[in-house]
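Visitor: Multiple structures follow.
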Structure 1
Amino acid sequence: MTGDAADHLESVSLDINSEETILRWIPPDGVQERPGRGLTAQSWKLSPKTWLGERFPSWSRQRYTSPRRLIEIQIETTERDMIGWHVVAAPVSVLAGLGLRVEADPNLPIDPGHCLIRPAVGEDFEGDRVWSKLAKLTRVVYTHPS
């Protein structure tokens, strides 16, 4: 292996299995306690970050990027203090039922697991209700220590 992005891409499968789990980083104020589920994301933190030019929400595949590494990437690329930030997980298997799909979008070599949530059909999400439904299916899997 020469260490360039092309070599890394060969080891990243662009096919996403329904058994996979995807991850998204969430600020400290972006989670809430849900009875029977524990800490989950709030829906407004799952929708596209349009103010950052994000059209489709950016997630990462746990198969390639650990929750801790996802926070480390944010620290390295933004120099942001990530104390108290969370990583939430969602099973890929539930997305189809919400009219969503996951598309691999490796950001090599930084985040080989980078992926996007897109509508299953078309290019536009049908309202904000989908994010509320997805939020209820997430769970916090990591909180960056202080």
Structure 2
Amino acid sequence: MRIEIIRIDEDEKQTISKFIVFDDRDFEVAQGFMLELPDKQNQKRISRIPEGEYDCVKRFSEKHKDHFHILNVPNRSYILIHVGNYNGDTLGCLLPGQSLVDLNSDGYMDVTSSGPTMTLLNKILSNEFKVIIKNQING
């Protein structure tokens, strides 16, 4: 299994991506959006992570409940995929959702239905899988 994250838009506050989950037979089984921080050269707590291929595992914590841990990110630790809707909900992690709406009227797109999207991802993704991040931002 793998999840491909294709970055499609960015500004000074955040990066918006589409994600697609593929099963072991290379069939698309889910899709949605991801919200990340902007590109600030992989600086801790203020930047998204570099594009590339990463191993990822399921994880549980009291704070984030069932979520995912992206492993071996250069110069970073505990990069997670967890529930959140707004760019202020992340310090470098990825936030999944079903659609893009400016929920809090701050002029920036937010991801919707993050909790249900995480529930779906936890059901369909295996305990270990690949995360492939690609930049396709026009600009």
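Just so it is clear, none of the values below were taken in a lab; they were calculated from the coordinates. Keep in mind the model is a prediction, meaning the values are calculated, not measured. Cβ atoms are built from the backbone, for glycine too; each structure is taken alone.
Visitor: Which one of 1, 2 has helix-only ellipticity at 222 nm (-39500 (n - 2.57) for each DSSP H run of 4 or more, over all residues; to 500), as calculated from the coordinates, equal to -2500?
Guide: It must be structure 2, since only it matches.
Visitor: The value 34 for relative contact order in percent (Cα under 8 Å, 6 or more apart) was derived from one model only; which of 1, 2 is it?
Guide: Computing relative contact order in percent (Cα under 8 Å, 6 or more apart) on every structure in 1, 2 gives 34 only for 1.
Visitor: Upon calculation of distance in nm of label points 7 Å out along Cα→Cβ at positions 86 and 126 from the atomic coordinates, which of the structures 1, 2 produces 2.8?
Guide: 1
Visitor: Given 6, 24, 31, 25, 13, 1 as the derived value for P(r) over Cα pairs in 5 Å bins from 0, in percent, for residues 54-93 alone, which of the supplied structures 1, 2 does it correspond to?
Guide: This figure was derived from 2.
Visitor: Rg/Rh (Cα atoms, Kirkwood Rh) was computed and gave 0.93; which structure, 1, 2, did it come from?
Guide: 2
Visitor: For which of 1, 2 does distance in nm of label points 7 Å out along Cα→Cβ at positions 22 and 102, calculated from the coordinates, equal 3.6?
Guide: Structure of origin is 2.
Visitor: Separate question: A value of 3.1 was computed for distance in nm of label points 7 Å out along Cα→Cβ at positions 46 and 62; which of 1, 2 is the source structure?
Guide: Structure 2 accounts for this read-out.
Visitor: Computing FRET efficiency 1/(1 + (r/R0)^6) of positions 38 and 118 (r between Cβ atoms, R0 = 25 Å, to 0.05) gives 0.35 for which of 1, 2?
Guide: So the calculation was done on 1.
Visitor: Still on this structure, I have one more. Matching task: 0.8 is the computed value of distance in nm of label points 7 Å out along Cα→Cβ at positions 14 and 110. Pick the structure from 1, 2.
Guide: 2
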